[in-house]
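See the structures that follow.
Just so it is clear, none of the values below were taken in a lab; they were calculated from the coordinates. From a predicted model like this one, the values you see are computed outputs, not experimental measurements. Cβ atoms are built from the backbone, for glycine too; each structure is taken alone.
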Structure 1
Amino acid sequence: MTRTLETGSKSRLAVLDNLRTGLIVLVVLHHVAMAYGAAGLGFYYVELHPDGFSRGLLIFVLSNQAWFMGGFFLVAGYLTPASLDRKGARRFLSGRLIRLGIPLAVYVLLLNPLSTLGWFFVADPFGPMTWETFNYADSVRMGPMWFVALLLIFSFGYTIGRTLVRRPGRESPAPGATTVAAFVLALAGVTILMRLWIPVGEEWYGFPSLGYLPQYLSFFSVGVIAYRRDWLTNVRPGVGWAGLGMAALATILLFPYAFSGEVFSIELTNAIGNAFGDSWHWQGGAYALWDSTLAVGLVLFLLTLGRSFLGSQSSVSRFLAGNTYGVYVLHIPIVVYIAVAMRNIEMDHILKFGLAAVIAVPVCFAAAAIVRRIPGVSKVL
């Protein structure tokens, strides 16, 4: 039977809102970590760790990258069918172009160049950038808004598919543990093949992480199917616990192989390049299987067991959920300039990351709330 978002359970929507809030906090923390030794020179402002990388922050970033954007795509996929059904194809797509396209353009043309100015403050020998070396044209990039661009593509693709194939939604039993395990193996296999073409970390056409495209597309698709078949309310809690168990087991057994090339070791070595650069290498295969298992397991756990501890909202959680998109669009320049303002503070990288994180998260939500009070902006953010 077909349903609309309005007839859905408030508890179910609260779970999605609260999950999205948690994910956006991780996104902010992820980029704060990149400023303090987790990503070499791959961010707008960096204070490089004396060893080149901070192992703890690098593991944190890799663990986030393995699943949290897939989580965003799953939530987006779940919410898409109701919006399309309610508005029709033309209104839905015009709304997507406004809500996704305008922030994308603002970020590309304004916020990303402003964030790039963080390189003016990077310490020697890697900087600083000067006005002679700054090039506005080079700074016009998508940055983290690649997610918005890809979601826009998925929205158009789903609309075309839905227009061509009109089938009513129907409730059906949620997948069991065997189906989930088969999905993980299939996802890992496709991911390995994808990374032969686009290794992890290699940018294509402004998209920095297309090595994860199989996860993003499959999670968006699963979100759509989950809505149509009402999986979110009838999936068994045991499947969530099984997902958590799979994620934990994969992290214990596979991540050390992929990370260091050794059993039960997370020593940072040059072997980590094998996990990223060659998915035919056994480390690359282990990495793909690990991040596929972690992503599926964690999302399953949060969506099933989350009905107990994420299924309600307070005024605070509603405020946070209402500003998640604004935080996503605005957080990069905020993180960059908080890090720049703290550049002269002498502190261990981990402690400095913690201090910057404590400042950045509330500032990002406050900034999003303020910007959304500008007339007309709340219709976009």
Structure 2
Amino acid sequence: MSMQRIAVIGGGIAGLTVALRRAQSGDQVSLFEASARIGGQLWTQLEDGFVVEHGAEGFVARSEVVPQLAAEAGIAAQLVEQTEQRSFRFDGQDLVELMPGEAGRLLGFQVPADDLGRGIRSFWQGMGQLPAQLALTLGARVELHVQRAIERVAPRPGGVVVLDAHGQALDFDAAVVATSAPSAASLLCDAFGLSASALREAPLLSSLTVSLAYRRDAIAHALDGTGFIVPAPEQLGGVRAVSFSSSKLPNRAPAEHALLRLFFRPSEHELLTLSDSAWVERAERALASAVRARGPAQRAYVSRWPKALPVFDATHRERVSTLETALSGQPLWLAGAAFHGSGIDAAIRSGERAALAVGNRA
């Protein structure tokens, strides 16, 4: 099998998976990430004993591909299990225990029904540990370009041409687009017209989270669960759910401290106009009401994800299918949660399929 020159556009977990698999097969891989950080929605901040997730807090417990990837990256021993199972809902005054899986159903999690109620797994130093270690594992085998935006990808005789933001054209034998749906539309629209540009209409939700750290004795509630959902978010300042991070997973906070994470679904106006301090104040008021947290938090972390969460309705699935039909026969593939199902497990499996397709072409 001859060596191929492969371009991977997007440094999230799907793109990293493709890069790893093709490098292992002997291909010459260049991975391009527009931002200054790899990992996409896997982003962890470590600070003074706190493990703060800015993105995903874990992956579905039954996943086989995440532990496999962790083993290949040398961090299988860093996997951690969820330490609590029961969850609650806020009824306007108190927290009421839910049946297993009920929280996920009420929140509309886009995961297979079999995954509901089974909990999550993560890593000792958070989900960001996986992409960070994968980057080290890739090492010199992959050319990793951060802060290098790609503007266009198009087929050419015998391969593809990749145009970066500075106008430099780069030739490759094949490429995998592992970005958001709107970004893929921009990358591919010149070559594939409406089949690609339709992805600009992909439904996307925004998310904002606030993680608050307290002295444990400043919270009256036992925090003896994974967290709680809020069926009527207007009852709690727009909070949809709260994760008891330091109860749910090990090593999330120093001894005698608690770390909680509040999830909001903000409007575009709220994202643009409300400051981080305003969101922190809203979160503190919510915890004062729901778990009797006293005083301001000792630490606060705000994470903003504007138009970052894909919605897999029938129309979006049809758009993806139409574009993949147009790509058929070309040395171009899509990979990632934006196209093939939400969640880390789905993103990795999508990356594995794309990497295999690239190899089958050689």
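Quick notes on this structure:
- For 1.7 (distance in nm of label points 7 Å out along Cα→Cβ at positions 312 and 344, calculated) the corresponding structure among 1, 2: 2
- In this comparison of 1, 2, the computed figure -9500 for helix-only ellipticity at 222 nm (-39500 (n - 2.57) for each DSSP H run of 4 or more, over all residues; to 500) is attributed to 2.
- If distance in nm of label points 7 Å out along Cα→Cβ at positions 32 and 232 is computed and equals 2.8, the structure in 1, 2: 1
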